[in-house]
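> As structure tokens, here come the structures.
Read the figures in this text as sums done on the coordinates, not as results from a lab. Here the structure is a predicted model, which is why all the values come from computation and not from measurement. Cβ atoms are built from the backbone, for glycine too; each structure is taken alone.
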Structure 1
């Protein structure tokens, strides 16, 4: 198999593939014969017509069915041999099936190539986020609970009765539970903010160009997801339509940045030989945070 690769721009590639030789001829013959078992030829029982007779009466069908099978197979072999990583389905063109060879071309976009320096992601300065729970925050939750109870119960309950109402043995246990819930929420918020600092740094310092086609596809997915969420929350269809354009505009940058971050994290994982099982983002972000400097 001969493969000729052309670089059309930063992301777009074309390949010209030519397959010939004994292995190809054998595969073509076997495929034609297998397809021919289902074709009818006057004067022959199904599956008994000679290959030359099949080609005479059903040449177009044989070629069409063979190409459906052969092109995806040889396309995959060609990109693997050329070490290319397409991100969209190829445009197949200039297909020519001759007696002794198959020739076709394909055009597609590939993953961006990213050149990384250690300083791009190691030693990132992270502004830490305070997670201590203040007494005023606990008191605010308690007061809200008391206000809610007052709406359904006549008179005022003392602190321990309020705790019992909430399902706790006494007021001290209630306050500890509230403190724990606030702490968990603060830690969750801290993780989000710290992660955002990392992704902002990566996007600012690592410049890559990504496929417009891929961005558009992801943007559409994000918009559809947001509109679906609004619908499930009971938002009127008229209001959803009213804000659709704003949602589309807001999510353009989000879509582009999310695609970029995926490729950046993949590149870091490859460079650092990070073994990834299921969650690429968590694995690589964990590595970056382990090397970060907290200020």
Structure 2
């Protein structure tokens, strides 16, 4: 990694952190989720960044993967446990971070602390030469000390330029062996904690999409939208609501692209035991002697 690349990774991490904590300050009882999401995303753009993915708001038993659509009217309520996940890129170099907010109550304070401390435990052991199973071991041990379960099928991930999930997953459960981290790797570590079953699943549309392929389609407007998605987002996830800046009839053409198998949505991931979920996440640069937290 050359010095210019490292500076871009660091700049993306810094802005991601600032946007995350700006977003945290907006979450309140009665707050409109769509309005708050758009404020966070505008903050990123105004401060020289782009969005690595749509801002995620996962409330209560939703583990991950939900963002408001243009028609969303949902509001936050007192007692909600909100996972806020913000991703920023600068020229494709990505900062990815998340935190959990409980609105005006403290029933799940211990669970939120468990996710933060599990992340800290992972950071303590993440280094070049360490296999990811050791990180999962540290995360699960810490979560179980608090009396909760890690979510087994939600993992951290290695990041490359314009590639959020680049082939290495960072587990939150004990595993033997696994890929070994190397100096210069960029990884997002994100323990999810629950009082439920410890797994997520689902099929509902999250309003978050990705371009699966480029191919011919017999519709000029849908073709134009496909090319715009390719050129604007460079393979990164995108939101339906973003497309209305490209086309007035974007929703209709997005549906055509989905029917053609060109675009797919990410499903909302609900906790399968209907448990509450908390999350903490940082992006790290792995070094020979340990790591540098880029979103801290």
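> Comparing structures 1, 2 by distance in nm of label points 7 Å out along Cα→Cβ at positions 33 and 57, which one has the largest value?
1
> Between 1, 2, which one scores greatest on mean count of other Cβ atoms within 10 Å over residues 81-88?
The maximum falls on structure 2.
> With FRET efficiency 1/(1 + (r/R0)^6) of positions 217 and 281 (r between Cβ atoms, R0 = 35 Å, to 0.05) computed per structure, which member of 1, 2 shows the largest figure?
Evaluating FRET efficiency 1/(1 + (r/R0)^6) of positions 217 and 281 (r between Cβ atoms, R0 = 35 Å, to 0.05) on every structure, the highest lands on 1.
> Work out relative contact order in percent (Cα under 8 Å, 6 or more apart) for each of structures 1, 2, then name the structure with the largest result.
Going through 1, 2 one by one, relative contact order in percent (Cα under 8 Å, 6 or more apart) is largest in 2.
> Here's another thing I want to ask about it. Matching task: 6.5 is the computed value of mean projected area of the Cα convex hull in nm², for residues 41-120 alone. Pick the structure from 1, 2.
Going label by label, the one that fits is 2.
> Can you spot which of 1, 2 the value -10500 was calculated from, given it is helix-only ellipticity at 222 nm (-39500 (n - 2.57) for each DSSP H run of 4 or more, over all residues; to 500)?
2
> Could you tell me which structure in 1, 2 was used to calculate Kirkwood radius over Cα pairs in Å as 25.9?
The read-out comes from structure 1.
> For FRET efficiency 1/(1 + (r/R0)^6) of positions 161 and 201 (r between Cβ atoms, R0 = 25 Å, to 0.05), which structure out of 1, 2 has the highest calculated value?
Evaluating FRET efficiency 1/(1 + (r/R0)^6) of positions 161 and 201 (r between Cβ atoms, R0 = 25 Å, to 0.05) on every structure, the highest lands on 2.
> Here's another thing I want to ask about it. Consider the structures 1, 2: one of them gives 3.9 for distance in nm of label points 7 Å out along Cα→Cβ at positions 153 and 249 as calculated from the coordinates. Say which.
2
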